[in-house]
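These are the structures in question, set out in turn.
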Structure I
């Protein structure tokens, strides 16, 4: 008997591990941590049935090589990626690379997602040593386990992307990657090249989409069979994909939202969603693109499980975004999981000219809460616009000025310094100075830097326009300043998403005053400027071109002078730095009571006698 037990034990020891899919592994082993999950405890794949096929295609024994996932928020996609990482460490140890947009996002994800997953999942805790800062095998960016390693890096690091061969590659939020990394090409291509030596490699590409024609995940998805999750109607049983236009609700009550079947037109209450999801299946819309080694999936937030993000939440977000182009862009990208199409048709300049108002130039009315200026530098002049900002991002052009002079000299810069020290008195007696001035660094850069050094960064900032940036304003980055080919120091420079701002501005310029005289949020008011100004502020339009089979957009001049447009863009960027995009109504009242430079504001440096002092 003892001999039989020994033989049985030996056979059990050499018996191979059962072949599991990623989903099966997660259901058997994964424990969600309270640190990173709203539903801590054992992972349940039946909460997100739509992730099963995606996860299982990442399983080692599956023939699929590349999985593309174009997704919205609030659908559990992050946990699917984490499940795959845990599965690899536990079942098929090998070198694995996770790439996120930046090193900062990598560190945050490691601390808030990966570490809690390891700590809460026993099978992983046995294989991966506890995190210790001096342990080279388990750091914030590297998790070693028997037979393999998980390396995590930002897409902004070319060295890390070409440093090791890998079998498993997780490319997360690829729309946030730089298009060209240090002149070496796409970080996506650099990372994929690391997998070439493995015949059974796996590549998982995920992202929330961004701009139509510029979105990396859109290009990847369009090159697949384009699978959408179809669920049955609880009334007629016909399969259909969930789309926002079929949500119906009572006006003023987002949480009355129900889904209208596209076939029988009956309304479906959201409480039936778990049944619908459980019986759903992925159906390709482009079967002609079928590839035995590559599949693509699209999912929006309408599929979010009960208790996560409801149809009512989606409707509410849509209503909040109706008068704010930036919120609408976020809604389309993050909740619908769709690309945003830039609206770059400039309004007709004559219509804006005819809508001019009769208020006095350089006399802000009582609605204005703070002032910004955008400054554009040319060879022989400086052009700037002073803009007054009101509640709801409404604005008044306070003045548009052209300071004539050689910008390689000194006099014209001293004229700009005088503007910095001006005080405007509103019609109800409030004193104001410029809260923030944004100066373009695209021309005579060293002179711009020298001027900015005269003032505290709380008031004057150098700015650089970035067409592809999707944020209105980014955090400042230090850049080297040069003189005669030598480094003289550094300067913090803000990048502005000029394409985003132009699209927003053109949307605002097309708005009309309501019959009762109410101005919509974002409405732009102008005094009696000449026609040249209005031609200039509408001088560009967005043109679409086809490049390698994909649509791309570029801003093209239709009028030779576009300085008024640039100056307004920079003034808007300056308002973003002040914080206008985060303001609640009461913030405008608070900021109206404080103005830089009044009552010996300690943040303002004492003016120098000349820009060169």
Structure II
């Protein structure tokens, strides 16, 4: 065929072929001269086009920020591209409508100001001075040119002008401040009665066909997620160091050279309660967190158990379920203010609220110990472990390179690499997208195991670097798609869920009926309690941030109107555990604005003004967004 074309490609036929080839190239080239972009449009906002490339770039930047902010907690599967893309597009639309407003208001930022701002960014500085090479490298890594980056910075600065111009013009009057204090510091006196859903449903026994029907209806609650079983090879200092030959002389030499490393400082066993508040939070949020922490401190002083309050109120997910236990700490592990306070306390003492970048902590010292500072014989096992690790770290790099090469050369098996390196092929249990156990809990493991190359193509993974100087290569040996658990497997769970639902419905039904009798004056909470219909807690005085009540009860209490003289304000609310609460607010005492001194009043007024300004800016943004002509182009996923 090619020979036939060659023979024919002469004279007029050759020119015809050239013409067919030339026309597409000519048209393609004209686009660049005419400024016509081949990049498809993702969104149009009042005629202004946002391209797919811009959207994808923002999605990458958004994901990078999430990865940086969340650190070890980041899991790729938590943020799928479809969800991120939707959020990014909404932000780009908002930016576009605000940019239009800024242009209409003729807001500008000079070239000099943009340059000065960029040169002040710490990431672009070395020893406090602007580093051109660092600047070029960082923006290039973002896939941007100098001009595009500078224009993006200019746009951000103009947006700041717009935002601060609006929010900075807001102000708060003394009348508004006084009303805010009266509400914020308001105290309410109430009694509430809890109707137990579990007691009401204690005798409920669902029939077999009801259980099966509930199971079918709520099948999504009983799904086994997509999961894989893995084979893997692991290299670590511990593994490599286990086979090293050790002598007494080598250990003694190592001990002499690293003696300071074995003189451990005093350690303290701690527990804490964290009331979370951002480091840059406004004064109102800081005051609310401080008040909540102070309230918990008072409850501890009155004898309530630290563990119970930590489980109920701490915002630290890592220690909350353990009653606030942090284990043993030594100097340098915790935030400076936290550590300073912890080392001031004696065994058993509880601190006042301590502020760190994470919020307010209440700390208790559970125990104190002075680690052994003994001689070589006492510390021999620790010395040997440290020596083996140091020696292993020196050979780990070469072994890791060999592992990467061998697993790549035999992509369908880990056995050749294992035999060459003297390693054991290890097997995992089921691992889903939440991660496995131990070394397999890393998000990097999940990303590799469920990647197209490993799961789809059946290849070995690339070398994965883990914490603790460990490296790992894996492959998928078994895969299960998402599927429901069998009825028999989850029957007990289904019955328990049905009893919870039944109890919740019965408690709400009974509570609603009793609330009607309270409002009609036919019964009081005390009479209902005497009839055995619930547990009563009476005459409790609480403020908005108090932790004495379940959150739902407190919020309902402050949502009710003021009681009339001699007639409580009644309400009812379902609780998260399936119970139902009836409450009666008997008295309301407003906060007293006169208790604030001039300095505190000024700070409170500034905080209120900032909040009002931000609210006004947000309202304007929503107004502009609703009236913009927005067209989101469809894209095949």
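For which of I, II does helix-only ellipticity at 222 nm (-39500 (n - 2.57) for each DSSP H run of 4 or more, over all residues; to 500), calculated from the coordinates, equal -7500? Please list the in-between numbers first.
Numbers: I: -7500; II: -16000.
It traces back to I.
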Candidates I, II; relative contact order in percent (Cα under 8 Å, 6 or more apart) computed = 12; producing structure is I
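Can you say which of I, II returns 28.5, 105 when Rg and Dmax of the Cα atoms in Å is computed? Numbers along the way, then the final one.
Details: I: 28.5, 105; II: 33.4, 111.
Checking each candidate, the match is I.
State the single structure among I, II that was used to calculate Cα extents along the principal axes in Å, for residues 206-525 alone, giving 76, 55, 37.
I
Computing volume of the Cα convex hull per residue in Å³, for residues 94-333 alone gives 436 for which of I, II?
Working: I: 171; II: 436.
Only structure II yields this read-out.
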When mean count of other Cβ atoms within 10 Å over residues 470-477 is calculated for structures I, II, the one with the largest value is II
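Read the figures in this text as sums done on the coordinates, not as results from a lab. Treat the numbers as computed from the prediction; the structure is a model and nothing was measured. Cβ atoms are built from the backbone, for glycine too; each structure is taken alone.
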